[in-house]
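In the part that follows, the structures are each spelled out as structure tokens.
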Structure 1
Amino acid sequence: MNSLNATYETALSIDDYLFIRKAQAWDDLEYSQGAMALKNSIFIISCKVDFKTIGFVRLIGDMATSFYIQEIAVLPEYQNQGIGKELMKRAILFVKSCLKNDWKATIRLKSMPKAKSFYENLGFVSFPNKDDKNSLMMLVIN
């Protein structure tokens, strides 16, 4: 990852957000919908390489008991180089920073089947139900 000269920041432009979503073949959003999604997020961290935004994580939640990884995306040509792992580590640190001593919270997410092991290696555990086999969560204690 260091060979990429990656930098991380708690910001993400709407244009970069929409571009990276499109590169993932996710549903297109209108500009105003993307803007509202970013505005209503509780935490965003993005990664840049050579001034180009190549990935991000976006969290929603109540900032006390429940946090949800709404989206994590890294441009395909930068995947499998530790960027997603670093983005997730920073998101988890943010959650811990929100909690007072002895507080507990959960971070939840839905995974694509092929990415479940990525999250499990970060400490997430599966909690599938009859309708959804790809939900994972992590208990965070401060």
Structure 2
Amino acid sequence: MTVMPPRESWTDERLDDMKGRMDERFDDVDRRFDQVDRRFEQVDQRFDRVDGEIKELRSELKGEISGLRDELKGEIAGVRGDLTGTRSELKNEITEFRGELKGEITEFRSELKGEIAELRGDMKEMQRIMIGGFVALLAAMIGANAF
């Protein structure tokens, strides 16, 4: 059989002592919670400050982006204007080149027609000379009784 230690009895003095230690401990816990509460208040203030900074940054970014958009719109409009002007210049130059080319082709055709007409005339003369030569040769052969 096991022997159990005798049970101590709780006296009023002991209970008061225990109550005092518990009160001290709870006071410690309350002080710690107060510290934690102060820290949370500091964290909340920091979050509020960070939130304000983020809102400020967003506002600044919106302004910057809006400014960039306006600048880009202006630049794009300028480029479009330049392209339109360049396109118009190219169109005029192409039209002018076409006119010059047509004129040169027409002139070349005229020259070519003149050359062809001259060649035809030369060929007709050559034919007449050849026919005249054959006729003379034929007459000479007939006159010589070559047949």
Structure 3
Amino acid sequence: MSTRPISSTPPAEAVARQAPSGRDVVLAAVVGAVGATVAAFLVALVAIALGAPDDAQQLQPSAFIPFAVFGAVVGALGWSIVLRRSSSPRRLLPRLVAGVMLVLFLPDVLIAASGSATWGTAVALMVMHVVVAAVLVPVYARFMPPRD
């Protein structure tokens, strides 16, 4: 008979086993960056086709590609940390994604409210954030799956 207390928290070894390899993090970041860039590019094309100003600086590839790549890399690193630290990363994921989306929407609203961009451009950027997240979450799940 074991004398260990019953706990709902998994032992540290179980949480540590969820840590993705460095190779998996790099693959997720690279594949995510490519997917995010393609998705953002398509959203920008559709936004311009639907009437967003074609000279909107925020919808130019030189403006959004660095952000897409940066977001994919930071997201991959962040998800790897969540997998290492959280006892239930699968339950945490929807809250994390929703929180990040809300934070990312703030600058979009502010640039439109300040007159630096049209509301159409701001909405296109918000859609871009959602579409990029819709690409990145499955990529991260493929290369760094949660195990809870």
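Assuming 16.8 is Kirkwood radius over Cα pairs in Å as calculated from a single structure, say which of 1, 2, 3 it is.
It was calculated from structure 3.
Among candidates 1, 2, 3, the computation of helix-only ellipticity at 222 nm (-39500 (n - 2.57) for each DSSP H run of 4 or more, over all residues; to 500) that gave -8500 used structure 1.
The numbers here are math on the coordinates, done by the rules we state, and not lab data. The shown structure was predicted, so the numbers you read here are calculated from the model rather than taken from an experiment.
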